[in-house]
Structure 1
Amino acid sequence: MRDLLRLLGYLLKISREIPGSRRAIALFTAAGIAGGLASTAMIALVNSVVGGGQVPSAMVIAAFAGLCVALPCFRFLSQMLLINLSQRSLVELRLRISRELLRAPLRQLESLGAARLMALLANDIGIIVDTLATVPILLMHASLVISCFVYLGWLDWRLLLEVSGVTACGVACYLLAVRRALGHFVNSRRLLDDVVGQIRSLVEGTKELKMSFRRRDAFLRLVDSSTRALQGEIRAGQKIFAAGSSWGQVLFFVVIGFVVIVLPHFQPLSTKALTGYTIVLFQLMAPLEVLLNSFPGLSRSAASVRVVESLGLALQPEAGSSELPPAPVATDWGALELTGVCHSYFREGDESFLLGPIDLAFRPGELVFIVGGNGSGKTTLAKLLIGLYAPEAGEVRFAGQVVTEDRRDWYREHFSAVFSDFFLFDRLLGFEAAFDQEIRRYLALLRLDQQVRTEGGVLSTIELSQGQRKRLALLAAYLEDRPIYLFDEWAADQDPQFKEIFYRELLPSLQQRGKTVFVISHDDRYFGIADRIVKLDYGRVETDVATAASAASETMDAAAMEPSLPMP
């Protein structure tokens, strides 16, 4: 019951955040209560006619007709308010979870894993919203039950106490079953993360699975085991609820039999009370059955709320993160400095990896290669450079200011990056209104003008080779036109011809435009075009050296500054 109360509290919290929802909830509550009172009034009216044994008067007929009109009106009003509120809640809940995910630190998202996040977005939100759609209906039935019990108390309050005692015992037994079933649903939600992860592996690893019978057979056995375990937990919970539902149906007849058959042997009952209780109890069968049958859905939703709340505690938003547009980027930023920067995390086998302390400084217009062996910390350093990771020790200074948490969003606006595990959207988000002529120029530059077209920022296709997809990701980076660029193993999937174009033409052209470029690369044959090479080894800077290209550039800059001699 505590979990169900937590669920109702969570749903009310979500609903209150929707504009106009308080008024909608108040109107729906009023309509539901009015509908319950009207139903009870109808029962009382019928009972008075049956118990009176007289021909109904004109006033009774008018009251009956009025209630026949009022009942469907109240129900229609409550349904309309329900539809509007549930649909707005669906949108708000999805946006809220999406905002929390985007505002959460990247390191925490990586530790949670894609499977848990996908299960949250694809499963839990839908379950919670579906429950939100049923809560108003349950409230309406609950108001009907309460008003009927008030009427029963008016008929005979002593009899009401006796009936309530028998009913409470039966409901208590049902709630014990609900509690046990909830444990099965909580376990099923935990197993769902494994199943979603396996589905993701199936989609992304189809080629590898097709190539090996042994691997495919082992994977299918794993899927079979996880799916059966998930179904077993769900089946166990549903069986308990089915048994409880059967008991709930019997409970109605037990209570009616208690009133009609048992009690008359021990105490006198008036015909009016006996008739009224019989009619009301039969009338309560439908709403009480709806309330009891709602517990499976409420229990599954309570399990989903547990997951959302647990992630809500883990997904602490970055301090200072805001949904407002950041301040304009700094065009003359002077220097980017890392002083004593450290970052640690656990890798496979609970092995702790420490990057740092790192002491580096970069100036505008530099072309810097970051090199080193696999696992040396290159990508981690890149994420620290562009603000995706916050340093655990030390500081990052940019444009003469320390990059604090409240400035990190603004700091990231200075970077465009294409990572080795990049994601390619099917549209140029944020650049839907960009000039098609400019986009076509970039497509031609990247040798993609024959494969891809754009209209309103929407790409005609992204079903391309990995190398071509990386070029499209580079197109988005070009359109952003940020002061600093980062490319993580960008050329690894390019053919030799375009790899030559990337290193010999694209990178120098960015540098000529005043851009600072960081390149993570293993292509040592092109190291000579860099101004600097920063080599990492086991999380430390092993070397930071200027290249011949940097020396030649400095010589040319010095020569340009010397006064020219007059011609003889």
Structure 2
Amino acid sequence: MSKVALLAINAKHAHSSLAAWVLAAGIARYARLPHDVRVVEATINQPCEDIADRVAALMPDAVGISTYIWNARMLQEIMLRLRERLPTALFVLGGPEASHNAVYWLERGADCVLCGEGEQGLPALLDAATKHARASDAQTRHGNAMAPRHAAMLEEAANALHDVPNCELRAPGLRTRPAPPAHSREVSESPVDPYCKAYFDALNGRIAYIETSRGCPFRCAYCLSGGSGVRFFPVADAKERIRRLAGSTAGTVKFVDRTFNCDRDRAYELFEYVIGLDTPCRFHFEVAADLFDGPTLALLGTAAPGRIQLETGLQSYHGPALQASSRQSDLEKAERSIRALVGGRNIKIHVGLIAGLPYETLDEFRIGFDRAYALGAHTLQLGFLKLLHGSALREKADALELRYDAEPPYEIAGSPWLGADDLQTLKTAENALQHTYNKGRFLSSLEYALSASGMGSFSLFLMLGESAPNRGTPLDAYAEQVFACLAGLRGVDRDVLADRMVCDWLGMVKGKNMPPFLKNQDSRRRRVAKTAEERLGRVVGRQETTVLLAGMGVYVDSASRDPVTNLYRLGFVDL
């Protein structure tokens, strides 16, 4: 029996790996020979030496590693350490970063790269390697079940993988053949079930992931998911897996389907199922807002507050940028859907824009940002174009004069439409946006400042980013910086802004450790506290009440949060 370690390095501790557990389940289902498989999950914030030690301690004969733009930089060091500790192990890489950049990784220590889907390909590879080892001199492996790197073994493995859909094997000197594609836009067999006992034991409250389809009907030039159509998996299987995840320790279940609602009827059925569950879980979907119809919007309006989160990418409002990116979208219809969903006040909405697309200047991006911000989504992500290996835009980068970082995540560094100074301007505005609006901070204060000053939203966040850049600033100090910046705007009443920020602070952190510049020692606080205790039926802490400069009392219900915004609820008292 060979020993196999599957290494997944996540971006954050809160994330879990779906790919590693799918591969483990694939080996259990499709392998014809026995393999002892262990999943090792780590994060990019852990030392490379510690990660390598965990893998090496298993003494595996083969190491499979999932590669992504967020972990690619550290993989070379990890593989170097593992190669020293496991000189005869077979190193197999997969995932989007290696699949579309195989030669690079083969030159840096990988024995082979599985390109495409791996749950059938990896077990076939492991079986072939084990068979070859049995036919080889076992003494060279000191009793291990798998032979060291060997061209003949990889050739045998390539033959074994020849009929596996959506999977190619690449290795030095190996002649590759195109993999047979899976059927497109048809209901196909569900992928292997990764949700075993070991998976749930390892989940431990982190975000869980689920897929109910693969592929995307669109061909956006910056993305790797489109171009091969969509394969839908049986709805009955999806419901059963959703049910099990809903009963797990996960607080959030994320669907990795690239455009979940591309089939409206199917999306409606699964939305309806999720809405009807008795669970505290949140369910996160990536959707195209312009594909929603009236019945689906009406259904979503019935969801319990906080049950559903929707992420939709507008990406750009500039026509030439969308055209150059092969992006198809009805922006006006998308806006109507987003406004309707936000207006329902029961679903958290995440909207995304991409800076750096061809033909879009800073001024044009600013116009699109203001328009997107006005939709009122709970999160407005200002992302930056990444020229991914395998993407159509990367292939056209030279012709379009797009400059980008040579190292992952290959972020845009300049173009004929955005210079280095323009990108820094966008980074400055993004810093303020991320540390205020997108974290649910100072929302009422921002709303008032925009209204009173008449500024555009992008200009406001740029000013905040320039005046109060956040590089790990403590929240109380940051609040004072934001207040000073907003209070200096023409048309802003300092006292009104102070009252707004007091309410924001109470809603954010229950009033605990309120910054000195916001504290009010008005003796009427006792009356506010008494009224609050009568209403809430419990003792209210001193930090949970205050008196506004306008003369009204305010208190925070520290036991009640809005399930959509996650802000604490406030109560007001006439004095």
Structure 3
Amino acid sequence: MRLPSLSARIAKLAFATLFLSAFSSACAYADIQYSISLEHPEQHLFAVTMTIPDVHDSVTVQLAAWNALYQIRDFSHHVREIRAFDGNVALPVEELDKETWRVSANGTVTVKYQTYWDESGPFASQLNAEHAFINTAMVLMYVPERRSEKVNLYVLGHYPWRLAAATQTGRVSMGGMEAYLFTAANFDALADGPIELGKFEEFELPGISPSVSVVVHGESWNKKKIQEDLTKICRYELQLMGGAPYEHYTFILHVGRGSGGGGMEHANSTAIGVPSDEFLDSVAAHEFFHLWNVKRIRPASLEPVDYTKEQYTRALWFAEGVTNTYGAYTMLRTNLWTKQQFYGDLSLQISELENRPANKWQSVEQSSLDAWLEKYPLYNQADYSVSYYTKGQVLGVLLDLLIRQRTDGTKSLDDVLRLLNDDFAKQHRFYRDSLDIRLAAEKVAGGSFEEFFDRYVAHANRFPYVKTLAIAGLELRTVERRSAVFGFSAERTPDGLLVRSVDADSSASAAGLKAGDVIARLNKQDPPHRLERWLAGQKPGDEVHLSLRRGDKQSEITFHLGEIREVFYQVAEDGQASESAKRIREAWLRGD
């Protein structure tokens, strides 16, 4: 939400001083209270205190096993020294499983622990001398049966850092220690609001209402470019969806070396990490569209959130893949991409699909279900899986063109998204995975899409590229392409990229790379989150420099990328297209 002035917040929230002075003692408030101390950033330890009132006989606390990524990451392995108190009296803490503890007591129980985090990027948390980035679901425990109750969070620290978060409500000062106060209607709302503290620059996007703030931590970025580009992105998507679902929105941007890669959507904010601002626009276009698709237009299979185990859904092709479709549309329709760049991106997605053997047998719904396998390097290889991002993005384009054809250009996939927004998001309802998407498309187009969804969503039949692209006067050409390969497979770990296997005849093997090595740096930067996307921008023969850890030893190796030959699919305009096809194409490109 929008914030009052600092002086007004301090006056309004002076009561917080009384609370903080007695945080570890008996709590008179009915709300569950948290504090996070940042006093020793050099140790990378968040010191957490959780005060739970109204305990009867016992209370159980849990820490999430997953968040941000569809991966079980067991955040409890970051935690040490869990203690509990009734006032000043220590209480026994019984561990029930790797993420659950029980404390027997009555009245008010205080739980204290430390959790270590020093991982860059939007999918983790980090505390160091430069800043703190907190994904609260990874740091804060919760009471399972009391997740619906109001919660308050205080973030404490001696450092002159500024703070940015979509849920900030105030700040007080006590004896040189700053305390930032957050309130949320329930734990899930608090868990969906990342927090950034540090020395950053903050500005607003001009002419956007409700307002959008941009917070940038990092180096080598252009304020004017970021401000202008994000303004175009937000203005277009807000117009497309008929207005904002937020009171105030915040972009938290980590830019530069060591910033990780990718973006993570939240209800009223996003956290994005990019090596430089030239990579920002397409990520931001995707993440801002998540305001609607997935955060509010949401599959029922993801509700309510279960933090303790895998939560399976068949709808990620739509939630993520079609969000990719609209990320690309936004880039084109705001002129951040040329028409040829847009065609080039679509060509790249089709080529990625058609060059993966798994595309012949893994449907886009199955790919969605299997998202929880993505942390395994073997699964990510071309023989074992396709990406629901990629397959869903192409599927969104094909569905859009079919709707335009069936309605003689009067309707499009835009209308499907707006209908879902009206019928589900605004009514606080959740859709039934692919079924309600199909029904919405049928309502907009005025005819059945049952066969299309059966063949291309539920099953893995080859997409009807040629026939469907021809609707917009486009053709699909093929050329042979030389692509770069590493010559090894790797799995992401908290310490870096763990090398799982190395091709015996590769340059990497000849340079001395071995299975079990940890890649700490790639070309003097943190390894990108999506290694395959990074590789797609390289050429065979390009030199690669790796900083490795092998046991207690560190080493450096340099080698050249290998080569594979693939068929590349190229989307191009058909010079013989009919006038009706040209009209559909021009309207599609403009977003009319």
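Every read-out reported here was derived from the displayed coordinates using simple, explicitly stated rules and does not represent laboratory data. None of these values were measured; they are calculated from a predicted model. Cβ atoms are built from the backbone, for glycine too; each structure is taken alone.
Structures 1, 2, 3 were shown, and FRET efficiency 1/(1 + (r/R0)^6) of positions 42 and 98 (r between Cβ atoms, R0 = 25 Å, to 0.05) at 0.30 was computed from 3. Can you tell which of 1, 2, 3 yields -20500 when helix-only ellipticity at 222 nm (-39500 (n - 2.57) for each DSSP H run of 4 or more, over all residues; to 500) is derived from it? Structure 1 accounts for this read-out. From which structure (1, 2, 3) was distance in nm of label points 7 Å out along Cα→Cβ at positions 418 and 506 calculated, if the value obtained is 4.9? Derived from the structure labelled 3.
For which of the structures 1, 2, 3 does the calculation of mean count of other Cβ atoms within 10 Å over residues 266-273 return 12.0? This value belongs to structure 1.
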